[in-house]
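Below, each structure is written out as structure tokens.
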Structure 1
Amino acid sequence: MESAMLQDITQFIYREARLLDDRQFDDWLGLFDDDGLYIVPLVDQAQPGRQAAIVNDDRMAREERVYHLVNHWFPAQQPPSRTLHFVSNVVAGERGGLWSVSSSQLIHEIRGGDWTQVGLGEKNAIVARVDYLLRRADGGFRIHEKRVHLLDRAGWQGNLAFIY
């Protein structure tokens, strides 16, 4: 693979992380194919729709998730989470007309608050391998599938009401 292609792919992943950190969720939705999937599986080889998952969102479910985060009083997000994604170890290869991409991500999450709100003000670190299937489109990329493999998915996760 040409280094320019890997750089373009890496910049796309960085852009997605920045959109999430900046809570630009409508723009984040626009990164996906219409039939794209956003999955946080419980097991590595989970088949979407056939095995339990923490998140298994098609387009409609992603839009509903964003709608609730942005427009509703959502107890698990009052106050809203602030996140900071660190992306590294991006590896990519072409597979059947799509780009298969894997990255390591460290996501810091915190919700401000005061001493009366249990768990608020605590910093959480989420470590994950994030795999993408990207499709070339309009001079850039679209997400056909995003899988967030949480390192400690079998353990207690705390607040999961934000987008990884």
Structure 2
Amino acid sequence: MGLLSARMVIAATASVLLVAGTAQAAPAKYARHADAAAQLKKAGITWTSSGNCSDWNKKSCTSFTQINKATIAGTIAFKKVSGCKVIVTGGTEKGHSSGTYSHRNGYKTDISTKVSCVNDYITHKFAKAGQRSDGAALYKSPAGNVYAREGSHWDITHYNSKA
């Protein structure tokens, strides 16, 4: 194969790889905790932390700094569709597991299991989806979001802005 032919093959391969590997845009985020917290408050959702704080870098806090806008919208959508009182106990603060769809990357919220309406709604309206490797029972909403029962809270992975 000549040099020109080899260059053409490389260029064609690179074009295919670029098209096939096109990345999705990064999700829209709330840069500040206060902005996301204001949206939750407007929807009647409260939040709490063991440290009574919202510092993104302290694991005893509950922070919404850099949380995805779709995650906040999904939490609000859950409250609306379920009709339940919702108490958020975890957001983007340090101390959670890592990964693409993690708390720190803005995809997850934790909500309290102290509200029986929340537990009943999830376990009766969402499809049982097996167990996570740590034994947490999994439920999948019709919108595709995953709710994992972790003792004192539901660990919710928001893939979209729906419940």
Structure 3
Amino acid sequence: MLYESASRASAVLALNIEDLDLPNRQARIVAKGGDIMWITWGTDTAHLLPRLIAGRERGPLFLSEYRPGPHRLATTNPNDICPETGRARLGYDRARILLAQYGDGLRLHELRHSSATHLGEANVSANVIMTKTGHKSLRSVQRYVKPGLAVVHEATETLSGPRRRG
């Protein structure tokens, strides 16, 4: 979901099941600065989400492996505990450790960065990348949009007259 949504890890980890619109492959998140925005995902995430949810109807989407002990339970926001399993919301640090362990050393933010980079390489416009990632500044997105020489050649051809092409 992090890669396909190109969203911040903290926003995705804060998702609740009730935030998801599964048929439309989108979810409402709280973006940096407190703004509400929608993230979207593709077929890979759509295929995995039903297994992740596994019959749960509400509560945190991503859960830790275990139920919190009595001390942690007393200091954890009740909204961060799954009402059906009793397990706590997966935190950023634990997600970071799991990804490093099982993701060949990847870091959470690298998934977002890779997603935006791959969109740029696919010639997706900077405005679309900006909307998808939630960046507020075009300047922040420009590093992802670096067209290769083949794209420059293609653009050059659009400047040639129809009789001169080929």
Open item on the list: Quick check: 20.0, 78 is what I get for Rg and Dmax of the Cα atoms in Å, calculated from one of 1, 2, 3. Which structure matches?
Closed with: 3
Task: For -10000 (helix-only ellipticity at 222 nm (-39500 (n - 2.57) for each DSSP H run of 4 or more, over all residues; to 500), calculated) the corresponding structure among 1, 2, 3 - done: 2
Open item on the list: Quick check on the output: 10.2 is Kirkwood radius over Cα pairs in Å, for residues 51-90 alone, derived from one of 1, 2, 3. Which one produced it?
Closed with: 3
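Every read-out reported here was derived from the displayed coordinates using simple, explicitly stated rules and does not represent laboratory data. Source: prediction; values computed, not measured.
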